[in-house]
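Have a look at these structures, which come just after this line.
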Structure I
């Protein structure tokens, strides 16, 4: 048996037995999209499959440095930081490329029961159920930009993340010479995700030193989020195993463009028929697609922190670096937040260019799908499409993004649609974790402040 054939607990037990597996890696996504987990023994696996994997939900309130962020209940100690149970998901079984057969199986999990409503994967499934109840199946394809350095994690830390050596010295775009030089990394990357059953459609050099992009194949439902989380995790791991370092940070330098996590999205009906194309319409756009687009456009400003989840994320929302600055849309217009791609019934879709590479894939997908469904439910209408370079044009105030991370948090907390789509507890919990991050950064003295004020203030 191969991992892609695993559908339930019995299948998982069978493949473990066939491979004489000693351990299985089990992991779940925190609020950032960072996978957290452990090796579990073969004997322990049975109890996990039957009764769940015990984990404290405070895991969902950990910052990247494992500081406990503020969040109701899960982070205030009122529950004694007790374990709750996460549901193991046999259908997510994968292989880890570089592990031995005795330890190469990977299993994803998600919080169940009381804390399912704040679990990122659970939030996506909540919205996907809304889609199914409305008669739709969602399809997603994600693209990720990242930058590679000739550094190790240790050397970058010792340099305080300054003056890092980039993998390539010049600004070039899809130059085959670069691909040839870096074929070892590209080949290892492609082989790794072939083993993991994460289908990649393209991999290439982007426009910047050490700048790369990978496009993932479209998938239906939550598996697209699973693949994206695995892609980010194991791309970083692979680079470090090769003595290098990659970052998915939204904007790692003032001299670099932002790094995106663009999402292509479309809908099919429950019979599998695409519903975005209408050959009888003048522009080929169906009513469903138009309302879906309008929902994304209308709600994007107030849901923005699900697409740009960090203080640094907002440093990407500036003109002229191919990142959006407002909830605009246009046909094939890459200066807009929403790019409508017309084609056959199968290929017609919307590309959202707003998410940064740092966004949690589950939450970004839930955000866009939920906003689109909201537009269908309320028969919303989009604005007129933008023509030409949006950065040179005025946009209506209601389409503009919040001017700061703080403003984005408050817009999200006050959003009635966010509470309708994702639930009060998720909105309050997620907003609280962003509050914590924003206050922490606001309290820090920056290098720019020292340069500007130290001598002359």
Structure II
């Protein structure tokens, strides 16, 4: 069956796709939204929202069990894993806008025609979904990414989980090996460790969190190690057999040690790859590569009536970027003067405890580029509010040029994801370090660290 032509067809209902669809519908356009899995995409169902819920619950559990130095005595704290999972599902339902049926009704109420099923291009203006053919004047592709699985001997045969399964495990594993010392791997490592799982993190690379300031990344790993998480960097590995005792992973450490690890679960968290395999983009004439779909600055693909948004296009795999790109792609699809996506100031956060937040360039990047810079740094152990909160690990670092223009901000510490916001505003709207230092902030607050760092520049 061939349906009437839509003004816009959006493929994927994650941060980019849902925003693109509702933006276009708000413009009075006839919109179809196609989702092959669950409404809300990866972030809601397998990524940001369930992981941050689990992390927050794990943080509360951990600090309750370690509150004696504050003069607090709690009864023996216990984790009820099924109840924790029920809480996660409740949070997901709230963010989704109710049950799946209620969410679907909400989408329909916004004027969006929802189709659940696999989208396959059959021509530049047609996609097939569940045997139906939808015609579109314009398209936005927002299919996101899927977990990347590395080439490790024996991995497929032994079996593993990814973030998809990890957020909804029916039982809490006693022993967990995590492959990958990036944001996803370290967040899961700390979460499971705080619930009582014995965790080992393995990574082939020499550095954890390679996109971050190395000193701060190492400081974070030192905190994780202090909690009992073992991190092996520069480790080569191969998988053995799974039996009643568990899954066996053989490692060759960078110092020459060889060791067999046994785990109940093996979590692969080494990155993501574009989710394009089933779209048949060649039928639409859309060029793509191993990194995703190339676009021009306005998010248009090589095909004039097809745009792409979100993780499928960007080196910034973040929901906040995807949402902005989705709205922009929808507006550009109906504009005679498309607007370029502005990626000059993109923050990101690793939501461990302490958090690690970044925006702009690192010192290493500035040195490599030959850019002169100044450094302002305030350690949290010198900050009154951090001392009162018993959260003194970490620092705020600001980097600026000779004129006081902010080039980068890096924060390791409690609430780093919130504290990075004023630095983002400063970089986005041209506030100088002097302007930031002159602002009077309430006392005692963690935000004072940003002001005092700016005052050093």
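Derivation of every value follows stated rules applied to the coordinates shown; laboratory data play no part. Note that the structure is predicted; figures quoted are calculated from it, not measured. Cβ atoms are built from the backbone, for glycine too; each structure is taken alone.
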Highest-scoring label, criterion being FRET efficiency 1/(1 + (r/R0)^6) of positions 145 and 257 (r between Cβ atoms, R0 = 35 Å, to 0.05), among I, II = I
message = Going by FRET efficiency 1/(1 + (r/R0)^6) of positions 129 and 401 (r between Cβ atoms, R0 = 35 Å, to 0.05), which of structures I, II comes out largest?
response = I
query = For FRET efficiency 1/(1 + (r/R0)^6) of positions 25 and 185 (r between Cβ atoms, R0 = 35 Å, to 0.05), which of the structures I, II scores highest?
reply = I
query = Of the structures labelled I, II, which one yields 2.8 when distance in nm of label points 7 Å out along Cα→Cβ at positions 9 and 137 is computed from its coordinates?
reply = I
task = Taking Rg/Rh (Cα atoms, Kirkwood Rh) as the quantity of interest, name the structure among I, II where it is greatest.
result = II
